[in-house]
Structure 1
């Protein structure tokens, strides 16, 4: 009895211990699998977050205008935007029991084993869609038993974490479909030029059929095999009763139009995009920007961009002595950059001549000098002398003499500040800088966003300090925006491929550069440049201000102009600094500005420049700076402060003045016999004029 009892107890203990051991082993396996699952899911999420998805740029109206691709050309699309036709076709041919298994399909595995054992049968696989997703995402392509087992457990892990719909969405966006097409959306756009949402059953069967051998079943490689594979998918759909007999017949008979790979129309404004990409790469890294699926919402106005590209293209079709053109437009009230062309051909040269090229602006810098002069107390009707003037400054080598000259090579004598700016007079501009001092100009220019070198001397008045077209155009927003400057803005918002906001534009406080009164005066002066001065080629039916600029030896030509709601700048030149022939700021750049401005859609309500109280219009002589008389040859309406109105009339030109033709050979009044090259028109105060007529040229033959 006791012995029997002992044996029974031992067996019972052994059974319990075995049970505990098995349970412990199962728990250990379960815990190990939980860790395995967590690791698998974490790895999958990390890879998905870095999935190679196209980065898309959107314009100010939230319309896509540019796509940046990484190593793989992929457009991610949610399952809700994939047609049911395509979903059914893919599942039917790749994994018809997809919605009934848990990552791997035992029934299919057994069926495939028996099928592969048959003589002369083609080897078939049993991978589910989930397993294929694991292969595409998590594993190397090696074919070993160990890797196959790992694949199976990874598939189970994903099925435990994600719904069937999510797994199918991941798969459809991951699968390769030939000819650089990753994901069904990109394949649909390139093979049929339509989105997956609009695919017919026949088209869906075609795309689903490519999955097994993307290049082998390509219609551009073997159209017969493509058709056979498409029919096989349709037969499978019919066998599963997922399409009706009528739908099957219609799909079989449908004539497919398979197109060549679509050239993306979403490549607008490459220079605008490249400027943003340079900054984003430094901030987020190359892989995030290229293929990270970012959504970048920008300030670009597609209408403005296309208009700028068109006018530049038109100008390039005509004879020219320059190789490059650049242009940019900015909304002065917000700083939003609405259009940007950084060169003639981005694919030949990615160098951005709007943001990266530092060139001498020439006289297009002068408005900053003249605005500083107004701040320092100089008035538009103050007088300066345009005459040969030399300046001496000490250098390390000794003394340097600087004598500025005018573009025309001539001197005008006594002229007003306003007239000097209007005619882009160099001599007077240097005099103005000499009067106010370089130490006043440099910090003033910095407020405009222009950094000047401190060692260039008085030539800074004539734009010898280099700057970019973007910075100079932005500086002119001060004149259009009542004295305020807003820094250029390119990006409004960036989201990742899951819609999470990475950054968002917050308007910065505007920078007060000029008082409203000074800004008003500069507006009037720069409007006269367009209406009466060097910028007449830019004149449109809208009130505008602007300034021309040409650097030494005609190496650069600029025009920066503005209306009340848009500031635009154009530059032309050669990258190798070769001089241009017959080009100045008042020619091609000014004409580009006019053509561009005229081509823009007219706003329903046109914004106008504000009128400043305390100023009145006075007709001023451009030489004396005093109120003009009927005898003043050059006179213009000046907006002057009513607290300091002009009180005197011009004393240079009066009715006592006489204008006579004088023969230089005799110094007497010219006659009809005097050679034209000897005749000069001169002014005399009444009573001082010559009374005798020329006695050298009489018309008589000396031999008579």
Structure 2
């Protein structure tokens, strides 16, 4: 777990007749990150040819993605199972394509109906918005011509034809509003429609016996009735849309087993084609090569030998040696499940170099300590932990990735621990602190006895924490350099032993200066020894690097060469003295956010006291406290999470992290793409 997973390179030859069995075994094992055998060093590479693929993998992948797209149209997307490699049924690609064509046609028919209903909803909603802007709608026929796109008609219709007209108008976005009580021979009505539908509306009205006219003067609620009628139409359309979606969901539910089996077969054959496409061949044999974690080599070799009945040749090559010396080694990070959220943070930044320190456990410790110091409240931490736990349970039900939810859960536990140390519970010191009273110090009250009694002491804690993080970064960099046998940077570099010495000596001198109440520094003679001489020795880096190059590869020595040495030395000194100082002081933001957290909660409690000065509880004061806590949890939680990540990326990783690695990506049944 301290370093990236050691890898070995497999080079194997099997008989052409065993290709299918070996292909299936390699996919079942799911551990081989393929490389082309033609990339191996050697003079035999021109004697092998790639296995022709004929586009099979691409075609199968396209069909598989097409099926996934169709399944996503259901409001209850299927949780696709792991592909079944043991399914004996063959795959007929042409039949699968016909099945998907038929399914797509059926789905598109349903979606077209949904689209038509949605368009009617949008048109009616826009009509309603326009109607709301009118003063009233009771007016003679033809008034609608004064509006941009609405037509408003008033008139009468035979009572016996009213239901027929209502049914006919369902095909158009409109609102038919009746007047008076039913029972008479004719019924007054108001009709709101789109002007562009006039040509379609006229024959419908004529057939129903509509006669334009004026509504009674005493009725002045035409607008209200029209809006109500539109709301009913929109509600009915939304119900219809839900019914259509239900039809679509039912269709997928009926076909779910068959579609899941089809998806599994497509995926298996796609992956088999992907494995075969990595093979090379001669007239009678098939060759393949790839990277495998060292602890899985025995299982892989045994699987290959069993698949081909022992008729094979298997060879293992060491990374960066022999024929594998020119190949890039993939990087696998192997951490326990509890650290997976922090591994995701590392991967989000970059993949570390092969053979280097895996930063995941160090990132986890630094991140949680930073978060706790910035968000030290046990009550707020409890809320975060509950939210994280609910997220984890939800992700597991959906079979989705729960890394973010578990990160929130861990941050909640960190905040709870810090809150107990600081005696903070929902912004109040309900219990005595185990370390120091953050609230008392920030609010200017007298703190209990202890070493932390002022804001300056809190800032000092975060600076010391920054020194520890930076020091850890130096040590990890030295370990990486020793493993790579890069001795010159280990000794003569800003991140090497000399740079670390200068940083440590500068930090010691700074603390001596602070302890003297900012009056005296260590003696000049001592500063020359611990800072001046190492800084001068650092100048040797350029000349030593120059001399290490073979004479035929060196640039001509002259005044410009000396100037280059001098400029490189000055730049490195600036990076040590100013860059490292800025990196260390950057950790003061940990204290800054912690102080802001306490200050915000204090402000909300003061506002609550102003609302209820007698010290009692009121609805308004309680609302202020509840909303204040919610706001602080949301904003300060987000800020603390981001700043913890920033300090890891830019202050910690920059000291040792080389993000030039390529992620280990074996072809397996669990491959995401």
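Bear in mind that the values in this text are calculations on the coordinates, not laboratory data. These figures come from a predicted structure and were not determined experimentally. Cβ atoms are built from the backbone, for glycine too; each structure is taken alone.
Could you tell me which structure in 1, 2 was used to calculate Rg and Dmax of the Cα atoms in Å, for residues 130-489 alone as 37.6, 106?
Only one of 1, 2 returns 37.6, 106 for Rg and Dmax of the Cα atoms in Å, for residues 130-489 alone, namely 2.
Among 1, 2, considering only FRET efficiency 1/(1 + (r/R0)^6) of positions 66 and 610 (r between Cβ atoms, R0 = 35 Å, to 0.05), which has the greatest calculated value?
Comparing 1, 2 by FRET efficiency 1/(1 + (r/R0)^6) of positions 66 and 610 (r between Cβ atoms, R0 = 35 Å, to 0.05), the maximum is at 1.
Given 1.12 as the derived value for Rg/Rh (Cα atoms, Kirkwood Rh), which of the supplied structures 1, 2 does it correspond to?
2
Which structure, out of 1, 2, was helix-only ellipticity at 222 nm (-39500 (n - 2.57) for each DSSP H run of 4 or more, over all residues; to 500) calculated from, if the result is -12000?
1
Which one of 1, 2 has relative contact order in percent (Cα under 8 Å, 6 or more apart), as calculated from the coordinates, equal to 11?
It was calculated from structure 1.
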